[in-house]
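Next up: some structures, all given as structure tokens.
Laboratory data are not the source of any read-out in this text; all were calculated from the coordinates shown. All values derive from a computational prediction rather than experimental measurement. Cβ atoms are built from the backbone, for glycine too; each structure is taken alone.
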Structure P
Amino acid sequence: MSSQGEQKDLAAEFMSKVKITDYPDLGNRFEPKTSEPITRPLDSLDEVLLWQPDDQFNVANSPLATPTTPAEPRPMTLVCHDMKGGYIDDRFVQGVPISSAYRFYHWQYIDIFIYFSHHFVTIPPPCWTDAAHKNGTLMLGTVITEWQDGKKRCAEMYGSEAACKRFADKLVEIAKYYNFEGWLINIENPIPPEHMPQLLFFVQYLTKQMHQHIEGSKVIWYDSVIADGSLRWQDMLNDNNRIFFDASDAIFLNYTWNENKLASSVQNAGPRKHDVYVGVDIFGRNCFGGGGWNTNKAMEVIKRQGLSTAIFAPGWVMEKLGEADFVANQDKFWSLLDSYLYTHGVSSLPFVTNFCRGYGEFGFKCGNEVMKKAWCNLSSQQIVPTYGKEQFSDVEGASKKTVMQYVVSDAFNGGGCVEIHGGLAASQVTRCKLFATGISGSHPLLVSYTAKHGDNCKMCLYLSTPNKEILLWNTADDMKAGEQPMSTYGLRLSALVDHSTVPDSLKSSDPTIFSPLVGTCHKILQDASFGIDSSVVPTQGWVTRNYLVPESVLTAGAKITEIGLLCFSAAPVESYSVKIGEIKVVDPGSLRDQTQQVTDLSCQDVTWHPPIANVVDPHTVVSLCATLTWSYPAGLGDHFDIYCSGIERDPNQSRAVSKSDKLFVGRAHSHSFRVCHLLIPKIENEGQEDCIEFCVQPTTRAGFSAPLLDVSSCKVVYSK
């Protein structure tokens, strides 16, 4: 590895003359004033047919996690997200400087998420695809035609079989490039009878091509146009719309149904009844039950019929009720539906979560604040818990009811963490379920958790399998740990804990108990997670414990079915608090990828402007905009942190700094980052040169960060 000084010598240099202009002009994929990259729809057939795969900012980075598999086929749930016309705060690829933007975190209920707008072709913003994929949820875009414009467009699209193929092939290309799984087809205008064969062919061809090119993809038909081409919503599956149901993966029924129509749909669907998604408009427009807080009335009927559900516009919670109590209202809304929905977890590795919901009042890294400002970017959202506060009830003998909540005042990484607090009776164990999983493997598992709690209670992580419970203990016998065999991963296996050292209250299930790694093994993993020497990082009370669990715990195809916490105390505890900041379950082989750095780091589209932010003395600084791009192995990176030196004010903490300081600028979730109006010291004299240096630190999907001392960097040398 090269030293920091050697790396600086190798940094690519990009020369720039400081010429002040009003605003950058990079085209319609960037916000005009700030030059921030944005997501936009395609509004014409020409735009679709001329579309090219050259929009790297908008490519979702997160692969689709594998959801847990139900024991038997079950109804599915989709959300169709229609909010204020779409492309609001979520259009900003790199996020927004507020924490009150609409966000969604009840992914455990949702199998398919459709991003909807009334634009012709709706491409989901990558933040939604990233968040959905991490939680095992499919993402779909929308194709919609409406009114007279839609009628004209359909005449072009479905005028011939060749035209249908051109359009469908582009839709497949678009979905594959942006990394989402399919389309809702919503034709809200009449189709001439002579074009109906082509429309049907289009649905069949698109569905077939999507299946060939994107595994697990879906094409869903909206209940609108019927077999004779007229626009007549049926509110059920019947002979009028069955041709489209047969041609596609599913049908999304219109909202004005009754239970008799649903019963007929069950009969007409036969073995495909779970492919019938019953529309429920949360705004309640002529909808069964009236929507809103009464949505559960419609859900009860749908579940009774055994059909799938399409929940339309759950953004009602914010649109109707406002931002002030959004989290409480959001939680209340979904809790009312809980008993009518089916949940899933994530079963694929790596399983890594810091519990972040994609927003915060601060931004944390390794327990420390690196941003002292509000933010929202759903690409930063992690795997969300399958279970919530509803699992707890009053416990006899405890002084306080156990509460599980999400807090944004503290975090280990990201914008928040989960806190469990309450009281404990003597020798009581409080079990807090966090995740339903289906993790399996034929290799050891590297497991870690990071927590913060007081001295008045103890806690440990548990992993449940069908035959055994595994406890990851919080203390280790250093001598015993040092005697464990060394694995092929350069780490010792975790030692078994003698049951005689464990409280009796934890022994009832006869668990297998492992102690954490210590010494050099622990330090190796901490350094790999932090990307720097972990011994010099103050973690603000957060403690990480690492374990290398042998493959024998998952013998004969056993799976980890649940992950959670146990909180306990020998003596009564009036009030305790445990914060959980991160959990990782990964293949230890992924540790080898930790040193992989980005390559081909480049700085493009450098422009200079007057400062747009409020600064004390605007005459001493200029505003820099630039695009950083790089290469990195596909599928390996989770995110990329951007650092900068050569500036005199921290862009995220509003404080004066030394030009030699390496400061956190922002986080990218693709292989590019737009530097937007970074304040740079102004050059006064003609011919004078100065420079700033950017570097990019990747973090793998397994949660390991490349060594910061050796990251790739580039310099912008600027002169007047």
Structure Q
Amino acid sequence: PEGTEFVVLTDTNKFLYASIHSVLRTLLEAILLVIVVVYVFLQDIKSTLIPTISIFVSIIGTFAVMSMIGFSINLLTLFALVLAIGTVVDDAIVVVEAVQAKFDEGYQSAVLAADDAMKGVSSAILTSTIIFMAVFFPVAMMGGTSGAFYTQFGITMAVAVGISAVNAFTLSPALCTLLLKPYIDEQGNTKNNFAARFRKAFNAVFDSLSRRYVRGVMFIIHRRWLLWSIIGISFGLLVLLVNVTKTGLIPEEDTGTVMVSMNTKPGTSMAQTSKVMERINSRLDSIGEIEYSGAVAGFSFSGSGPSQAMYFVTLKDWEQRKGEGQSVNDVIGKIYAATSDIPDATVFAMSPPMIAGYGMGNGFELYLQDKAGGNIAAFKEEADKFVEALSQRPEIGEVYSSFATDYPQYWVDIDAAKCEQSGVSPADVLSTLSGYYTGQYVSDFNRFSKLYHVTMQAPAEYRVNAESLHHMYVRASDGGMSPLSRFVRLTKTNGPSDLTRFNLFNAISISGSPAQGYSSGQVLEAIGETAREVLPSNYTYEFGGISREESKTTNNATLIFLLCMVLVYLILCALYESVFIPFAVLLSVPCGLMGSFLFAWLFGLENNIYMQTGLIMIIGLLAKTAILLTEYAGKRRSEGMTLAQAAYSAAKVRLRPILMTVLSMVFGLVPLMMAHGVGANGSRSLATGVIGGMIVGTLALLFLVPSLFIVFQYIQERVKHN
């Protein structure tokens, strides 16, 4: 009707679609940055076109596979595609760079150059692709919530890289033969255009950098103590940074929604609660960031009853809340400030959980348990002490429990003797009492092709006091009716409105949220420490909601990393037919992991499921990159070079493709790292860790892997000789 507006107060799709739109924009920015990086290194439009085509072929192919296996377009799969942009160009870059190297050697035929180039790099491409895809197999078989995250991200990444490898063996060489031509003709003349001049200037700079790099490699080769010192320091820093980095499950985001729970004093009537709600409504209307708010009386975070209420608050669009003090946490702070002077109301506000269905809010949730089944009043006292102790912790911002034992109640006594005399069972008396006062299901009936549900309850005016028992009757065995007051005696008392049981124990629900600057992992540790200090031996606690999932997932990450490393080692053992050479690849990986935690610590980020997903990818990426060095060095060693000559040659030849692939990955992730607005916390957690791991890990493998190859190749040859 006119003057009526339909409003959706809680819509998870609103945040989801806004986040997807933001990531799609980032996807386009990443593609452009990767293309620029590739052009700077290849200095030719046609050469740049080949890796660019591989990006779109891989992305389109990945969407096709996602459709076949039933994956949706969501934040996880889109994040995987953004990261894949910098990865899928790797193989095409290696092919193009190898073909150009053949042209530099004097090849005039693009067909012969492509054919010989593929013979030299095909083994490295195949090996590195298998390694990269393999790291995602253990995580794809995980169960639970974390398994769903790892699986969708990992399989999407693996499919994209697998398609890029197929593209590198088929389409990229064909495009090289069609598009690429030698820079120098048969007479030795070089073209004098912008591309040629740019190539000459870039190569001069790069050659200077390359000479300094190989000098650094030789410096470490001749000082083995420095090699092992760097590896040892990296391991030590990795352990240190893992322990000092904040932890969490999923980064908290501004979802544009706030949920507010309100409790008045126990025994407050619905009419009085409604008056308090009107005061709160007027305060909410004064907060400019709130677009809509709706309230429901009778329900809250802690249960139901006339003294409880729930508010669903929708904030204005993120585009209208870009200023300071307009985030969802700022709005929650304003809600607390606006309602602090309402004495009859206890207000607790939080944003919805990041995973729908895991609890009521985005903070922590736990159940305090009485294992001895003791007195409820004593249990309430211990719960209050525990809440008070938690509120003193700096890690915890708000902590809240609405459990109360002073709700006005009637204790019902049934006179069993009178029931026996009248031929009425106590169960019939209680059933009749319950039906009149609290309502009772009676039956269903069909009419006009519809099913109607019938529930009985006495009108409110007939059940307002104890005297109403005189006017409610129960049927006796002789068919007569007797008033309930004949069998029932009511005694006024106080007690809890309801009792919760968790793991079969009496339990009290406690909710809260982290303080500003602290992560959910730090809050869980603070709760554990406080419980050990405050709770008696017959009391314990269990987490609920998303906190329970986080507490169970913490130990999975270490197991996953170990499985990935073991799987990579076994595959390398099979490919190299050696138990020693794989260590030349694997020992550089912890340096990359250390770089991830270093960047997370520097930027104040937490070690959550997004960062852990990036860490798994770093294991594959660094192993894939290191293989380019060890593969080439192994071939040169088999051709008769000394160990030092083979390592030197590999370092010099593979520097350019390694830098191209790594910088493509890093610049492709810069838009994610610099993200702001909706969904920015997850983007930054994922991208920052990967960028830090790739930068530090690549520097480590460029300088350490040649020396590690010499060490383990020497051991391998000695063992084989003996």
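Kindly point out which one of P, Q the value -20500 was derived from, the read-out being helix-only ellipticity at 222 nm (-39500 (n - 2.57) for each DSSP H run of 4 or more, over all residues; to 500). Derived from the structure labelled Q. Of the structures labelled P, Q, which one yields 79, 48, 33 when Cα extents along the principal axes in Å, for residues 431-566 alone is computed from its coordinates? This value belongs to structure Q. Quick check on the output: 98, 48, 37 is Cα extents along the principal axes in Å, for residues 95-342 alone, derived from one of P, Q. Which one produced it? Of the structures listed, the value fits Q.
Thinking of P, Q, which structure, once Kirkwood radius over Cα pairs in Å is computed, gives back 27.5? Corresponding structure: P.
Once distance in nm of label points 7 Å out along Cα→Cβ at positions 287 and 439 is calculated for every structure in P, Q, which label goes with the largest value? Biggest value here belongs to P.
Computed over structures P, Q, relative contact order in percent (Cα under 8 Å, 6 or more apart) reaches its largest value in Q. Suppose FRET efficiency 1/(1 + (r/R0)^6) of positions 415 and 623 (r between Cβ atoms, R0 = 41 Å, to 0.05) works out to 0.95; of P, Q, which structure was it derived from? Attributed to the structure labelled P.
So FRET efficiency 1/(1 + (r/R0)^6) of positions 207 and 223 (r between Cβ atoms, R0 = 30 Å, to 0.05), computed for just one structure, reads 0.75; which one of P, Q is that? Structure Q accounts for this read-out. With FRET efficiency 1/(1 + (r/R0)^6) of positions 55 and 615 (r between Cβ atoms, R0 = 25 Å, to 0.05) computed over the structures P, Q, the top value is the one for Q, the highest of the group.
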